[in-house]
Structure I
């Protein structure tokens, strides 16, 4: 896998995840029990009665965590690793359910040299997480720090 320096990136480039992540009810419930114990993430009957969800769904934070894993395993590969500086926006567009298989695509939105760290640059990216039907389930816009090539 090629490691890319700040100068190797260009606005509009897209990077794909190299695999997918299959979602199952046990994983949804385990994540929810540990980190987001809302009843509709823990129990099918309660989730069925929720008019907004109509069935067991993964926590948005579970989806975000899976997205991070897929991002680390993707083609993106900035020098220094995926070091996040923050998230500008996160949107959950569709429920993630047992049986879904999630994949990602990341697009470079903006590049700017760091003013405080001359050896690094900031990459703004949009990472879209898709289900097996190629429907977007989450969009995250975030800022990553990447090493620059030595002069």
Structure II
């Protein structure tokens, strides 16, 4: 009987971290912030869309290059996001709870240890929709709409 790997097994993490381009199932971000006044609504939008599309991975610690690829720059050594808080934060937006798998790993890149965060977004069993309107403040201090209540994202 074949076994299915855990979405956060080392072999799976090594594979997704080796990728350089985004796909429908793979999204790269520079960082993750779940504090009260953060831009987490932007990440929540990606979680809704990815889950409704069939699931995938969001990787943190990658910077986009001018050519559209992503460099593994890593996260600060003291970076940490609590799994339970992340879960609660997303589910506060969602019409149906979703079990997000999340882990932080150190990998050696070009002879240097770097920290990354990996989020596995499972496919939803129902159509996930936000139960409230959400905005975030972008880097230029502009308030931007992430999504509206009952909007279907994919």
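Of structures I, II, which gives 1.05 when Rg/Rh (Cα atoms, Kirkwood Rh) is computed from the coordinates? Could you put the intermediate results ahead of the total?
On the way: I: 1.05; II: 0.96.
Among I, II, the structure yielding 1.05 for Rg/Rh (Cα atoms, Kirkwood Rh) is I.
When relative contact order in percent (Cα under 8 Å, 6 or more apart) is calculated, the result is 31; to which of the structures I, II does this value belong?
Of the options listed, only I reproduces it.
Bear in mind these aren't lab numbers, they're just calculated from the coordinates by the rules spelled out. The model shown is predicted, which means the values in this text are computed figures rather than measured ones.
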